Structure P
Amino acid sequence: MDFAFNEIQTDIQALADTLFKDLSSPDLLAKVESQPQRVDLSLWAALQEAGLDVVALSEDLGGAGLSFLEACLVIEKLGRYTAPVPLIVHTLATLSLAESDQAAQLERLQTTGAWVTATTGRAQNTLRLENGLVSGTVSNVPYVQGAQGLVVPVLAPIPALVLIDPRDTGIEWQNQTSTALEPQGYGILTHVPAIVIGSEEAVKVLHLRELAANAMAQLGVVEAAMALARGHVCEREQFGVKIGSFQAVSHRLADCWIDAMNLRTMALTAASRLTRTVDTDTALDVYVAHSWACEAGHRVLASCQHVCGGLGHDKDYPMWRFAVWSRHYEIMMGGNEFALEQLGKAITSSPTSAML
């Protein structure tokens, strides 16, 4: 079997890499991070012009007619360059809307040129839906400032996925900022109008896609950090020789490579699975990718910072940014303990599938 990317997938990767490389350089990131919010509107406009924000949508809805896997290939490049745009949440939200019977809402939102955000709301989600109105609280909503729509689960009286207008006067937003300076929001909702776009199954799909997308972004971070560390140890000299020739250094980076390859395998497997169907086997693959994203991210960035010495902790050096974004994705996914807990539940529910 040939597991290589096809020509379209390769072209999408190349386009995304070129765009992010040109418009999300360390110098440009430093300028964006000096602003009140870490959002680059010019980069977002460039992504929209290239169609990279709607890769997974059908052509009827203005997309490229591809799949979640191709969207994740773009998200991997987002992670590689730690780009300050709401690509992950916009991809998740638009896919949820496209798969519902409310696709007309998506067309309306796309005309604004802004983005739609989404969250599974695991952190402090107390949202209830009664008579078409949502009340409660939700925390850590990414890029809610400037969003034209919010896709979020409600928990009661029954789980459901809804679309609300984050600009509604019934919402009081309090600004939050992640460890990587991602703008987020804590919302207090009081009788906010909502449109139901999915059942509990749609909530599950959103959650699995969120994990898979973050795993792909983590892969980009990990591989970028390794490339930076490799370049450093191939140039830095101590005792008259390149430090990359030291066994302690080369062996540690070899372990990083193994971690990165395991993460790549499982992240791509999860994204591919979610492109086709959602079942117990899919959940198993996603939670394995989730676990690898947390573990590999932690180990690889610790090692890469270590071999770079004090430079690896200097905020003027790109390694620091990779380190905080690696931690960001780990936190947003819930950590490895949560991954192992969910993996255990999935194995218990279908032990036969887990053995295959």
Structure Q
Amino acid sequence: MLKRTPLFQAHVDMGAKLVDFGGWEMPLHYGSQVDEHHKVRNDCGMFDVSHMQVLDLKGKDCRNFLRYLVANNVDKLKEKGKALYSAMLNEEGGVVDDLIIYYLEESWFRIVVNAGTAEKDVTWMKEKASGFSVEIVPRSDLAMIAVQGPHARERVWQAIPGSESVTSNLKPFYAAEYDPYFIARTGYTGEDGFEIMLPSGLAENFWKALHGLGVPPVGLGARDTLRLEAGMNLYGQDMDESVNPLEAGLAWTVDLKSERDFMGKAALLEKPVKFQLAGLVLLDRGVLRSHQKVSTSKGPGEITSGSFSPTLGQSIALARIPKEAVPGEEVSVTVREKPLRAKIVKYPFARNGKSLI
């Protein structure tokens, strides 16, 4: 039996094509995936992300526990509402999951983890919490809706009268509470906007209110092309427990400068970095997909995520290739047993509605 979010019936009513996504029955699109993509890049759109797991970490040892649990440095979190992107690593330095941590107070941090890894993550955290005075509380009572795009914030202010007073000056990667809403200036599209946590019972009315203001629903298909254009990793494709974050484009999230020890740090220091995550743009006709083999002058690699880019009008990919390979180099990608030409580029590919290539 597939799990459903509180917005399931709203998706049905809006004509969504529903698919199995990690055990959840979720909307792939509501008609045209490409139209939904362009709407977010040029105006705004809303996403049901209630399948993501919200966790509240409470107790006197919250900060010390997180200093050990994640690779990024939670000592950066000092202001109420400040958010931090990080990864949890295993003993070998592989990525257990990537997540966002919000600081609310010293005895209360909020964590959002991926839907497909939620049960594994909670078990992992509870195992590692032994010896720390903390409690990990899954918030199954909350839904989450993302509104993304150049006009996203003003639409949210219209849908939640009064919220502009606490969010108009909110910096990216900060959150504010406007009871009963928890509004974060974060997202997974490369565009501005909010991710809003709210009681599950209020989700459908809020979704319909946004729709009444002209905000179209957007499915998983456009969410994936948007995040790929923005150069954002997808867990299970661009990284997993077998992948070193330093080879997954996540070096900026790993604190190796401070003396703080954390799970997986020793393994990272011991392993030489051999690969990098790089962008590819296809020069020939075709579509880049995950697991396609890449040949570079420095050795072989593999595409981790690939798709047609609606913003660029050509096929793009993220690929794990030898670290010595450089942007501008032409490479070969095996597509349906044929070698096609592609070029290494720096990502992100698009942001703020425009191509960066």
#### Entry: Structure from which 34, 23, 20 was derived, semi-axes √(5λ) of the Cα gyration tensor in Å, options P, Q
P
### Summary
Comparing P, Q on mean count of other Cβ atoms within 10 Å over residues 216-223, the highest sits with P
### Message
With relative contact order in percent (Cα under 8 Å, 6 or more apart) coming out at 18, pick the structure among P, Q it was computed from.
### Response
Q
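Matching task: 24.8 is the computed value of mean count of other Cβ atoms within 10 Å over residues 40-47. Pick the structure from P, Q. It would help to have the intermediate numbers written out before the result.
Numbers: P: 18.5; Q: 24.8.
Structure Q accounts for this read-out.
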### Message
Computing distance in nm of label points 7 Å out along Cα→Cβ at positions 192 and 272 for each of P, Q, which one ends up highest?
### Response
Q
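Which structure, out of P, Q, was helix-only ellipticity at 222 nm (-39500 (n - 2.57) for each DSSP H run of 4 or more, over all residues; to 500) calculated from, if the result is -6000?
Values: P: -18500; Q: -6000.
The correct label is Q.
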### Query
Hey, mean count of other Cβ atoms within 10 Å over residues 136-143 derived from one of P, Q reads 16.5; which structure?
Q
### Summary
Comparing distance in nm of label points 7 Å out along Cα→Cβ at positions 80 and 320 across structures P, Q, the largest value goes to Q
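Throughout, read-outs are computed from the coordinates displayed, never taken from laboratory work. Keep in mind that this is a model prediction, so the values were computed, not measured. Cβ atoms are built from the backbone, for glycine too; each structure is taken alone.
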